[in-house]
Structure 1
Amino acid sequence: MPNQNTISCLIVDDEIASQRVLEHFVAETDVLKLQGVCSNTKEALKFLVNDPFIDLLFLDINMPQQSGIDFYRKLTTPPKVIFTTAYPNYAVEGFELNAVDYLLKPIAFERFLAAIQKVINVKAPHQKELEHLILNENKTLHKIKINDILYLEAYGDYVKVVCADKVVVTHSTFKNLITTLPDYFIRSHKSFCFNLNHLNQLSGNQVLIQSHKIPVGQTYKQKVLKALNISS
């Protein structure tokens, strides 16, 4: 049985080049554990019968003999699935099967990581709480404990994630990243979101997070006051 802190995965794709790309991406992502690679759905079914602890399928849609969608639809106890394909017209059908995500080939590593974060979020209800984020900075992966984050700041197409002991700048939209965070992260400004657990002081239109001064915009001030149980 795989470690409960890892996501056990299986690649199902008839193209060797696509298999190699996914194998490389999985190897670069600490939270993933590759259990096998199959070239068709017949091999995949045999693998799943022998290993019922697969958490996640990377499943190609266009394969000979049987499509990935038809294969997944017939599984009685299917794992989570991320569909992969070169054809965008299958997206709706894929999501109707409650796919975690749908990756269009050629797959970029940052897009792959975003899909894995969705898988982590889906698994989170079975845990006490989502505890870590996997962030990519210049092709280096950082596993960061969420409660260690002091605040986040939007940087155009990037987000600066500030912890007490490090700063990571990752390629992501601000909105997408902060929606993965627990409720104790409070957005105080269009470009800032802070960890309520590290709040030292509220003064005027700014909060003090350890030694960092974070602005509080007028649009977000009521939300900040409510989080602090302060009446305006």
Structure 2
Amino acid sequence: MIYPVYEGPEIEVLHEDAKCIILNKSSGIHSHPLKYNEKDNCLSFLRNNNYFEALKVNKNNMDRGLLYRLDYGTSGVLVLVKDEKDYLNIREDFNNLVKEKCYLTIVEGHFESDGEYTSFLRPSLKHGKKMVVSDHREKKFLKETREGKILIKKVHYNSEKKVSLLMIKLKTGLRHQIRAQLSHLGFPILGDELYGGGPSLRIFLHALYYEVPLEGMTIKGKAMNAYLFEKFFNLDSFFEVIKD
């Protein structure tokens, strides 16, 4: 069961049709509950606002129709499907089927080296929530290690605040992948204290755009409202370029 009361920041419903519902998740809430009586998650928002169809899928698990999860501090596009068959097909081969996974982030420092980056990630032995990143596969951790690829492009640099706005295309989908890889490169995300970022109003990571194939068509979700990013950058000109 999903708790029928929602107590959290505003969540924007970007799109709904017979096949799916797309949300703009706020920073500071969970994608789904970890136990029944949690009120600060997207699925309780859906139940509280009578969006029942996406909650009927995958009913034995707390993530229901979610095709993927965003971390507690990450905002942006979140896609839920309403059909069990669609859910199983996409989740089974998510990384190959979902080609476009695009994020915005603000990192500390002046990032200048656009390109594709490959690293190897595994869970930390000392800190279960954290991922450890290396440039090669460590022999003693072969079983736990996964290859992670991201494509990074600098959008702007704020010389006064000494932070860079980056666009990230996620080529794989691993836990904390963007956060961990950027920290490993020496550019932690602003507000991401777990990975070495300085304290801030939020973790400045936003899922901007996802493309999901669904029965011969492509569902496109774009979340243009990246809350608090405007304190560091004017995104209007950037969004004008990518709005279509």
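Since every read-out is calculated from the coordinates, none of them should be taken as a lab result. All values derive from a computational prediction rather than experimental measurement. Cβ atoms are built from the backbone, for glycine too; each structure is taken alone.
Worth pointing out:
- For -8000 (helix-only ellipticity at 222 nm (-39500 (n - 2.57) for each DSSP H run of 4 or more, over all residues; to 500), calculated) the corresponding structure among 1, 2: 1
- Structure (1, 2) behind the derived value 0.00 of FRET efficiency 1/(1 + (r/R0)^6) of positions 66 and 210 (r between Cβ atoms, R0 = 25 Å, to 0.05): 1
- Origin of the derived value 10 (relative contact order in percent (Cα under 8 Å, 6 or more apart); candidates 1, 2): 1
- When FRET efficiency 1/(1 + (r/R0)^6) of positions 154 and 218 (r between Cβ atoms, R0 = 25 Å, to 0.05) is calculated for each of the structures 1, 2, the largest result comes from 1.
- Once distance in nm of label points 7 Å out along Cα→Cβ at positions 98 and 170 is evaluated on every structure in 1, 2, the highest one turns out to be 1.
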